[in-house]
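Undergrad: There are structures below to look over.
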Structure I
């Protein structure tokens, strides 16, 4: 069907700036797989020659791609611009960096991040109870056994807590959920802020044991109840500590 008489045809589209065109073409090469993770991009001079633009234009395009976490630029003789790993494992890093920067700038509050993380850990433990493997269970039990054997002053305490919650998130089988939980946990690690008296550490380990038992029994309801108990306990102590 032809356009009504007198109606002009739409033949134009937005004209992009040179920087945007360079950025879009490199991005398209990355997303299509023409450029793969770890591939080194040509240098600025060569890219400027290929695109027939200035080095400043190339530099601006690369800076934008770096901000989008599609490439990473390293200085030095062996440096350059490289395509970042774009699979699900890079999601945690991107999320963590973004949240960290927003917290540092004061654009968001610590409490906001902590609440989101806690809300995500409940579905994570429910899914873990359903999808966990024997290897997941062995890892969780090993973490809790080590937590039981060390004191609250041990420098490994924060790392073990991160491993515990991260293992549950990964056992959920949902890689996106795991990435969010791990990234947010890293920025709101309660152990760094708690007054870790021996009784607090002992109570935390007992709560971890109940969570692991529910996951071992493949009981999502028990897992949810145990996780809520644990997070509520941490939250109360954290708020009390921060209000001093």
Structure II
């Protein structure tokens, strides 16, 4: 399956192709619980501002959160130490970061919009019986406070109920305590240490890259899409 996939991404002003990694780097780092007032602020934003529905993933205001989050720097340091221990040197310090929230997440890939990056996510919420699921790899990671993971943006993934086999909107009905908040960094995929850790090969499909006009994840040289409920691959129309 890995050899059927190619992610086409912008490198400066050139579209390049690369492989999609099957490597998932994960662990649990010690991070303090966010303050109760900040947690309440996030839940209010999720409900009133973002109005998240089942399966939605949207950003929260990080700058505002930092003001009320004295342990933010300790969270960042914990992830920096973890990535350094994986041999990624100081890549985290130079990477874009966002504060994100979700009520579960439908199966999807981010290879078209973020093909030039790997995601590094630190989950800040308590264990709510949810898993981060990579269906193509048959990998599930229980989401607890301090769960940290690095994965290829072209790898299909979802946040689903731990007892479930796929994404079901009924598991994330209004009034259910199922939101997850996490920090997410975009690690440059062409960074030497990131590419080596994930086993990325570059320029695997230059012919397709030459005919595209924008970033795209392709399977068998055709645009790749994922079933939102099962995570199975299907060619896009």
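Taken together, the values in this text are just the output of simple stated rules run on the coordinates, not laboratory data. Just so it is clear, the structure is predicted and the values come from calculations on it, not from any experiment. Cβ atoms are built from the backbone, for glycine too; each structure is taken alone.
Undergrad: Could you figure out which one of I, II the value -5000 for helix-only ellipticity at 222 nm (-39500 (n - 2.57) for each DSSP H run of 4 or more, over all residues; to 500) was computed from? It would help to have the intermediate numbers written out before the result.
TA: Values: I: -22000; II: -5000.
This value belongs to structure II.
Undergrad: In addition: Tell me which of I, II gives 31 when you compute relative contact order in percent (Cα under 8 Å, 6 or more apart). Show your work: numbers first, answer last.
TA: Numbers: I: 19; II: 31.
Computing relative contact order in percent (Cα under 8 Å, 6 or more apart) on every structure in I, II gives 31 only for II.
Undergrad: To continue, here is another question. From I, II, which structure was Rg and Dmax of the Cα atoms in Å = 17.6, 53 calculated on? Present the calculation step by step, with values, prior to reporting the outcome.
TA: Details: I: 24.4, 84; II: 17.6, 53.
Structure II accounts for this read-out.
Undergrad: Using distance in nm of label points 7 Å out along Cα→Cβ at positions 40 and 80, single out the structure from I, II with the greatest value.
TA: Numbers: I: 0.4; II: 3.2.
Across I, II, distance in nm of label points 7 Å out along Cα→Cβ at positions 40 and 80 peaks for II.
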